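Each reported figure results from applying straightforward, stated rules to the coordinates on display, with no laboratory input. All values reported here derive from a predicted model rather than from experimental measurement. Cβ atoms are built from the backbone, for glycine too; each structure is taken alone.
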Structure P
Amino acid sequence: MNLLSLDIRMLRSLQSVAETGSVTETARRLGRTQPAISLQLQRLNETCGCDLFVNDGRRMKLTPDGTLVLSYAKSILRLHDELLSRLSAPDIEGQVVLGTPDLYASFLLPSILALFRRSFPGVRVQLQCSLSTPLVQLVHRGEVDIALVTRMNDFSGGQVVRQEQLVWLTGENSNAQGETPVPLALLPPGNIYRDHAIDCLESVRHPWRIACVSESVAGLQAAVFSGMAVTVLGRSAKVPGMREIGTGTDFPALPKVDLLLYKAPGAKSAAANALHDYLAHYLSLGNALSPSAEIGANHRDDPGQKADRIADGL
């Protein structure tokens with residue numbers, strides 16, 4: 001094995017293909033061509049002296065050797081990116097207003113924002129939680145610098161930074177999914193999570209009723225935890241006390257939704273650019289960062305120890 005041939009770009013392609021199962025999707029995410037990604041994977045196979053992927057139907061699946069290499073690749077990429085951020089951080093100061101629905105503020109952003117604060121101590125982030133549609137209007141008006149939102153049918157612009165798989169969820173000991181009509185806890189009209197839930201049930205003529213409407217994920221959780229309703233959320237929002245309902249005749253498979261990252265036309269400060277680029281990068285890594293990675297860290301750890309734990313996804 002020629003370790004000198006290992007390349008950060010190869011490792012980044014490996015991680016993305018492992019997450020998406022697709023060279024095409026990886027090429028789109030990383031802004032490269034499909035042949036370029038395929039060549040990187042081929043060279044990485046040659047460098048490691050083994051096959052890292054096998055074709056499993058229409059997806060690429062890691063081999064045992066690929067799983068081993070990926071575990072090291074995550075650590076290498078995390079420390080590489082954190083080092084570059086820290087080297088550029090001392091001169092960057094200012095305030096940035098970040099808008100996002102509370103769903104993402106709760107389940108996707110905590111670990112990323114914790115890393116950002118450590119890398120850019122001079123940047124103050126003001127978090128503004130709201131639904132996706134009003135946030136896009138605010139970012140276009142320059143009242144919010146950066147917005148992470150769910151793509152709605154009438155949205156234009158923005159950068160796709162992640163896809164969320166929608167799932168049916170109910171309480172751990174709930175039988176709400178067996179009721180007729182099935183009680184639903186949903187976001188307000190106009191939200192694509194709500195639209196997909198209703199469209200899927202209508203497609204199989206499964207009777208439904210609205211049991212809870214909430215602009216906040218906390219309201220949906222309350223309905224689910226109490227056993228009074230079924231809801232639809234991204235899989236990343238599944239927490240203890242919730243149970244995923246298997247898809248079938250009554251509950252058809254739900255689609256994935258795009259998460260878009262917007263930056264206001266006037267948000268040209270170094271602080272805004274740093275946060276935008278940080279979010280775009282780490283959100284594209286999928287579940288490589290978990291919310292517990294940073295929140296549960298012991299405050300007495302030195303930076304190197306915490307970085308190692310985050311890199312390992314613990």
Structure Q
Amino acid sequence: MDSVRWGILSVSNHYRLRVHHQLLGSDVTRIVGIASRDAEKAQQAARELGLARSYGSYEALLADHEIDAVYIPLPNHLHAEWVKKAADAGKHVLCEKPFALDAAQAADAIHYAESKGVKVMEAFMYRFHPQWVHARHVVEAGEIGKVQFIHTQFTFNNRDPRNIRNILEAGGGAIYDIGCYACSSARFIVGKEPERVISVVRRDSDFGTDVLSSGMLEFGDARALFTVSTQAFPVQQVDIVGTAGSITIFIPFNMYGDVPAEMRIVTGIGPRTVRLGPAGQYRLMFDAFSKSVIEGKPVPTPPEDAIANMRAIDALFRSEKSGLWEKV
């Protein structure tokens with residue numbers, strides 16, 4: 001096998017606007033077709049994206065023997081279900097974040113997929129961008145000393161009641177949609193799991209979703225703080241502060257693919273600005289996954305990482321109700 005043939009489960013704006021164009025021209029990732037529950041919608045998307053095949057149902061795509069792997073950008077509450085169905089069809093799975101609605105559901109879907117002999121991974125694309133690879137290298141090299149705290153801000157303003165991010169039953173809300181990045185990136189940088197968490201949450205009176213959420217993850221000798229919102233001016237930034245320096249990542253998660261990313265590193269010598277890229281983080285993620293399939297090697301982000309991230313999210317929701325620190 002020289003390349004992996006991919007199918008896209010859902011005509012999602014996310015895939016069409018942010019992902020597809022980055023994958024064009026890859027030697028190892030080949031997007032073959034796209035599926036929708038509406039055949040006409042799938043056909044239109046296939047024409048617009050230049051894909052050879054469209055499918056009028058997700059089941060039809062999974063039944064295609066010329067599809068090796070699927071990307072699942074469906075609403076959050078459908079992730080676990082379709083991971084299992086894809087595994088039943090023998091397809092490798094790259095599933096959007098959050099992987100499921102809780103850790104038990106994530107573990108069940110992952111273990112089921114593994115029992116079917118397919119590879120499965122959560123699609124945290126930011127980890128593949130050179131700016132995050134470099135940030136982790138700087139931390140591991142001890143250049144900023146011992147990490148003391150991480151501060152993450154990630155917000156956008158979307159009050160559309162029809163948008164899945166504002167539908168409670170679909171797994172909407174700030175923590176699921178963007179708080180998952182704050183948890184994941186803190187764990188990525190610190191290199192271990194939080195021991196306990198605490199959160200403060202404000203919910204929309206109409207939607208029921210959390211629209212302004214703050215949390216703290218305690219790692220023992222370090223902590224991570226975050227604020228995420230679905231009803232605030234769009235902001236995103238991550239600050240990593242150690243005993244001997246700091247790192248600021250200015251566009252940590254939705255980094256553009258056509259310009260270099262900028263990060264500021266401050267140490268005793270003085271500040272410097274590091275520019276890395278341009279880089280298509282989705283292309284890097286898909287290609288890394290495809291290579292793991294071709295070479296028969298483990299996926300670059302272990303599936304257990306998705307379960308661990310959901311454990312932190314579960315604890316944040318428990319803390320919302322209890323008002324107390326909750327063990328992870």
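Just a few scattered comments:
- Source structure (of P, Q) for Cα extents along the principal axes in Å, computed value 55, 45, 37: Q
- Origin of the value -13000, where helix-only ellipticity at 222 nm (-39500 (n - 2.57) for each DSSP H run of 4 or more, over all residues; to 500) was derived from one of P, Q: P
- When mean count of other Cβ atoms within 10 Å over residues 213-220 is computed across structures P, Q, the figure 16.8 traces back to P.
- Structure with the greatest value (metric distance in nm of label points 7 Å out along Cα→Cβ at positions 13 and 197, set P, Q): P
- Mean count of other Cβ atoms within 10 Å over residues 53-60 - structure with the largest value, from P, Q: Q
- Computed 18.2, 56 for Rg and Dmax of the Cα atoms in Å, for residues 21-188 alone - originating structure among P, Q: Q
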